[in-house]
Each structure stands twice: as structure tokens, then as C-alpha cells.
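Structures given as C-alpha cells follow.
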Structure 1
Amino acid sequence: MATRVLIGTCSWTDKTLLESGWYPPHVRTPAERLRFYAHNFPIVEVDSSYYAIPSPRSAALWAQRTPEGFKFDVKAFAIFTHHPTPPIALPKDVYEALPAALREKRHLYYRDLPQELIDELWHRFAQALLPLAVTGKLGVVLFQFPPWFRPGLRSREYITSLNERLPQFWLAVEFRQRDWLAQERDQQKTLAFLRQIGLPLVCVDEPQGFLSSVPPVAEATGPIAVVRFHGRNAATWEAKGITAAERFNYLYTDQELGEWVPRIRHLAQQAQEVHVLFNNCYRDYAVRNARQMARLLAEPTPTHQPPLL
């Protein structure tokens with residue numbers, strides 16, 4: 001494949017990964033862990049940015065600790081994706097500028113905030129990403145929308161506005177609501193919409209049969225294609241009160257990963273770059289599966305490939 005296919009994991013500091021023994025005993029500090037990770041993989045996803053806007057200094061350190069050509073895909077801050085966000089997760093001065101009634105809420109939503117504070121949060125988020133962008137290490141900014149973000153005019157208008165908010169970066173969109181892609185007519189409408197505005201669809205592998213389940217559509221709608229593997233643990237997919245590691249506790253087999261080889265090759269024919277990221281963040285499952293996928297993609301293309309779903 002002439003297209004650059006980058007394979008890695010979603011985060012490099014998950015608690016159960018640190019406990020798994022994947023990092024050698026002498027690799028102890030955050031700097032050492034990132035350097036070790038970047039020695040093994042060419043890309044990683046930053047998930048901490050979903051919970052709080054990172055500081056520009058943190059992003060600059062990430063860039064310094066990784067080799068040339070390494071990429072960081074960065075998850076958008078929760079409030080930008082219409083997820084409930086604790087007020088304390090906002091930058092301190094933004095939190096203090098909130099009306100008293102909003103500071104007392106358990107969670108805030110995008111619609112709750114005054115426009116001037118929304119504008120400031122977008123500005124802070126963009127500033128935080130600049131150290132990665134100027135060094136060529138920023139991949140895509142990932143907007144993962146919740147199950148209640150349904151297809152419709154207002155949703156499409158909001159997605160379109162993302163390019164206006166962050167025009168200097170590549171963005172990508174992941175849905176957790178099946179109506180965007182489950183039916184052929186809706187799927188074609190969604191793909192056409194994303195192609196029109198130049199935003200990549202995040203292709204996913206995840207448990208099926210839920211309202212939050214999106215089928216494994218493998219189509220590039222922008223210059224970068226993104227695939228995220230969430231595992232197939234249906235028992236925990238929508239479970240309440242569990243950790244992320246418990247939710248994504250799933251180890252793919254070679255056969256299951258092999259289903260995606262022709263799909264990823266298809267994406268590589270459509271896009272300039274393909275990001276393949278494993279979010280089955282239980283112990284060392286993600287790094288093991290990432291290595292398996294790299295091996296499978298390196299094998300010769302069979303003469304007769306199975307049809308794409």
C-alpha cells in the first residue's frame with residue numbers, strides 16, 4: 001500500500017496497561033513511557049483531552065518526546081461533543097466566570113454555557129493543540145458524539161460548524177447513534193454529507209445490536225481515514241458504573257482482525273493516510289492487537305478478497 005497506514009492505541013497511560021507489565025521495569029516516568037511507546041508504534045490517541053483541555057506545555061512535551069513523523073490523534077473536549085461535563089473540568093478561570101447557578105450543576109452541556117465562554121473554550125482548545133500542529137505531529141481532532149446526537153438538520157449544522165471553529169486542523173467524526181449509518185439510505189446520506197464538508201468518518205468495530213451501535217462501514221470521506229477498534233464485548237458495551245478498561249475488555253482474534261484487512265486496504269486506496277487505533281484498553285490487549293494488525297496488513301494481498309460489508 002502506497003498510502004501511509006499508522007497503527008497504534010488509544011492512550012499510552014491506562015492504569016491496567018501500566019499494571020500489565022508491557023512497559024519494562026526501568027520505564028517509569030511519563031517521559032520514558034511515551035518514548036518507549038513511540039519506539040513501538042507511530043501513532044497514539046490522546047484521550048485525556050476529552051476530560052480536560054490540555055495545556056500547551058503538555059502538548060509541547062509530547063512533541064519533544066516523540067520522533068519525527070509520529071502522530072497524535074486528539075479527542076475533543078467532552079462539552080464540544082454534547083456530552084455532560086462537570087463544571088470543575090473547565091479551566092479554573094472559566095469555571096469562576098460561570099453564573100452561580102451553572103457552577104452548582106452536577107453536569108453542564110454545550111447549550112448551557114454563555115456564548116463568550118463557549119468561544120473562549122474553543123480558543124483555549126486550539127491553543128493547546130498548536131505545539132503538536134507546528135511540529136507536524138497532530139493527526140486528527142476526534143469528535144465522538146453520544147447516542148442522543150441523532151441525525152437531523154441541527155446536528156448537521158453543528159458538525160459543519162466544527163470546520164469554522166478549528167479551520168487549521170484536520171477533524172474526524174465518530175457516531176454512537178445507529179441511525180446515522182444503519183440503513184442504506186441514511187448511510188449514503190451521511191457519507192455524502194461528510195464528503196461535502198471534507199470531514200472523515202471514523203470507521204468503527206464495536207458490539208452490534210444496540211441503539212449506540214454503528215455498523216462497520218469502511219469508507220473514507222476525507223483525506224485521512226480513521227478506524228477505531230472498541231472490542232466486541234456486548235455484555236459491557238452499555239453497562240453502567242464500570243471503568244473504561246472493564247467496558248472495553250476484549251482481545252481480538254486473528255480471524256476477527258482479518259475481517260478488517262480488506263477494509264483497511266480499501267480505505268488506503270481512498271485516503272492519503274489511514275489511522276488504525278485500538279481502544280480495547282484492558283491490560284495489554286490494545287498493544288497486542290495493534291501488533292497483530294500490523295502483521296496481518298504486511299502479509300501479501302490475497303488474489304480473491306472477501307466482499308466489504
Structure 2
Amino acid sequence: MIDRRQFLTTSAATLAAPTLGRAATAQISQTIAGMDQLHSLQIQRGPDLIFAEAPRGPGLNRLANIKSCSKSVVALLLGAALDRGEVPSVTAPLKEVAPRLLPSNATDGVGDITLEDLVTLRAGLERTSGGNYGDWVSSRNWVADALSRPMVAEPGTRMLYSTGSTHVLGAALAEATGQSLLQQARERLGDPLGIEIPAWTRDPQGYFLGGNEMALRPTAMLKIATLLRDLGQYDGQQVISRQWIAASVRPYGQSPWSGLGYGYGWFLSPSGYVLGRGYGGQIIAAHFKRDLAIAITSDPTRPARSGGYFGDLMRLLDGPVLASV
């Protein structure tokens with residue numbers, strides 16, 4: 001059994017402090033004031049909300065498109081399905097978990113792709129993200145399109161960032177559980193966390209898009225960050241097993257663009273952050289050793305590349321935020 005104390009080394013005196021000092025607050029406020037893409041930033045340490053500002057955008061209590069942070073939510077739902085015994089293991093192959101998803105023109109070997117290959121973005125199939133995204137979402141069957149693309153790497157080896165992989169995973173979870181991804185998200189995350197999860201984009205077959213376009217309030221994003229930080233526990237309830245969270249934050253691959261490690265749906269930074277990352281600069285993050293949960297929303301219409309705005313966000317997290325706690 002993983003003990004949360006193994007993740008926390010911050011002193012009791014530090015944890016007891018309910019707010020940031022004035023200098024730290026001023027530094028963070030000044031930094032984000034100059035980041036014209038940033039809409040909101042919330043920082044929670046232990047049980048205390050120590051920073052919450054929305055210098056622009058719709059505010060902290062309006063729905064925001066979390067973009068590819070949706071991939072991290074789908075990863076949590078995979079953990080919930082495993083906890084309930086609805087899928088036999090994370091290494092179970094598609095042909096066992098959801099054989100109905102395999103199209104007649106499936107690429108050789110796709111039936112052997114495992115749930116772990118999908119959640120770690122190591123399915124080996126040609127990517128559906130980036131320049132391929134438009135054609136993919138214009139296809140008549142998103143799952144079949146993803147599973148009929150050529151193999152460009154051995155499954156389970158190279159990280160290939162692809163929303164199609166997470167979409168196939170979400171469809172497989174719908175098949176295995178008998179519940180849509182929306183029903184799972186509402187019952188298994190929304191209800192225990194007390195957050196609203198509206199319906200979002202569905203594919204032509206009715207599967208909710210796994211890996212993009214979910215909308216959450218920034219305050220709800222912070223609750224998910226807290227759930228992650230607290231090893232799957234929220235308000236005294238074990239929502240997702242500790243074992244799943246512990247497995248999720250091990251590196252299974254590495255992003256060729258940011259250099260960040262990648263676990264079960266979460267990016268891993270050298271400084272100790274575990275991050276869900278969405279287009280435009282949407283972030284759901286936890287830092288175990290500093291007992292931090294963080295939510296950031298940004299303009300969803302502008303890119304946030306690792307060498308640009310996302311790099312600025314990481315410098316904010318690694319610099320003023322960590323320096324303040």
C-alpha cells in the first residue's frame with residue numbers, strides 16, 4: 001500500500017500556513033499579469049486555497065474547454081474501470097476488451113494493442129493529431145479510421161501523441177462498462193467530487209470524444225488536481241485507487257517536443273509536477289512533495305508550444321510558484 005507520506009516532505013510549519021506571503025503573491029500576480037494568454041491560476045496547498053486569480057477570460061466559475069487535459073480524465077476513468085473489475089488488467093488487449101471496435105480493414109496487429117499502449121500513447125499507429133486531426137474528425141468512423149492507420153512503431157515502445165489513441169481507449173471503456181464516457185465521468189468523478197461535467201463532442205457512432213473538447217469549470221479542474229495529489233482520495237472517499245495513481249505517475253514514454261515524461265495520461269516534469277496539458281495552455285497539475293494542486297486556464301484558441309507559452313507556464317510553475325511554498 002502506497003502511503004501518502006512517502007510523497008510529502010514539506011514541513012508541518014509550511015503546510016500550516018493558510019496563505020502565501022505578500023511578496024510571493026505579488027510576484028505571482030505580477031508574472032501572470034504579463035501573460036496575455038493566461039485566463040486563471042489557482043494554487044491549493046494541503047486543504048488551503050492559497051492563490052486564486054482570473055486576470056482575464058470568463059473567470060473561475062464558468063466552463064472552460066480543457067482540450068487535451070481530457071486525456072488525463074480518460075486515464076482516471078480507466079483506473080476506475082480497473083478498480084471495478086470491468087476490464088481485466090491494464091495490459092489486456094483490444095481484441096479481449098472491446099472486439100466490436102475492430103474494423104474489417106484493421107491494420108494487422110491492432111487487436112493486440114493493449115489498454116496500456118493506448119493510455120500511454122504508445123499504440124504504434126500513425127498519429128491522428130497535428131496535421132492529421134482534421135481528416136480524422138472528418139471521417140465517418142473515428143475509431144475505425146484510427147485503427148486502420150499504418151503502424152509506424154512497435155506498440156508499447158515509442159510515444160506518439162495522438163488523440164485517436166485516447167479516443168479508442170474511451171470507446172473501449174464504453175464497451176467494457178456498458179456506460180458512455182459521459183456517464184462514467186459523471187458517476188465516477190463528477191458525483192464524488194461534486195463537479196458538473198457537461199456533455200461534449202461525440203463521434204458519428206455516438207462515442208464521446210476521448211482526449212479532447214471536455215469542458216470544466218476551473219474550480220472543478222482544481223478538484224481533479226487535488227484528487228491526483230491526494231492519491232485518488234477526495235473528501236475522505238477513495239475515488240480512484242492509490243495503486244492506480246502510483247502507477248500513473250511512472251514514466252512510460254517521453255514527449256519528443258517538451259522532453260517531459262509521460263505516464264498513464266499525465267506528463268511528468270523533472271521538478272516533480274504531474275500535469276494534464278491541453279491546447280492553448282490548459283493545465284491540471286499536482287506536486288506531491290510540495291502538497292500542491294494547481295489549475296490553469298488559458299485562451300483555448302491560441303497555441304501553447306513547449307518553446308513558447310507552455311514554456312512560460314512551466315517557468316511560472318518551476319519558478320515563482322515553487323519558490324513561494
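Some points to look at:
- Source structure of the calculated read-out (helix-only ellipticity at 222 nm (-39500 (n - 2.57) for each DSSP H run of 4 or more, over all residues; to 500), -8500) within 1, 2: 2.
- Origin of the value 7.3, where mean projected area of the Cα convex hull in nm², for residues 179-274 alone was derived from one of 1, 2: 2
- For FRET efficiency 1/(1 + (r/R0)^6) of positions 131 and 163 (r between Cβ atoms, R0 = 25 Å, to 0.05), the highest value in the series 1, 2 is held by structure 2.
- Each of 1, 2 could give semi-axes √(5λ) of the Cα gyration tensor in Å, but the derived value 29, 24, 19 comes from 1.
- Structure with the greatest value (metric relative contact order in percent (Cα under 8 Å, 6 or more apart), set 1, 2): 2
Here, each number is a calculation from the coordinates, and none is a lab measurement. Predicted model, so just to flag it, every value in this text is computed and none were measured. Cβ atoms are built from the backbone, for glycine too; each structure is taken alone.
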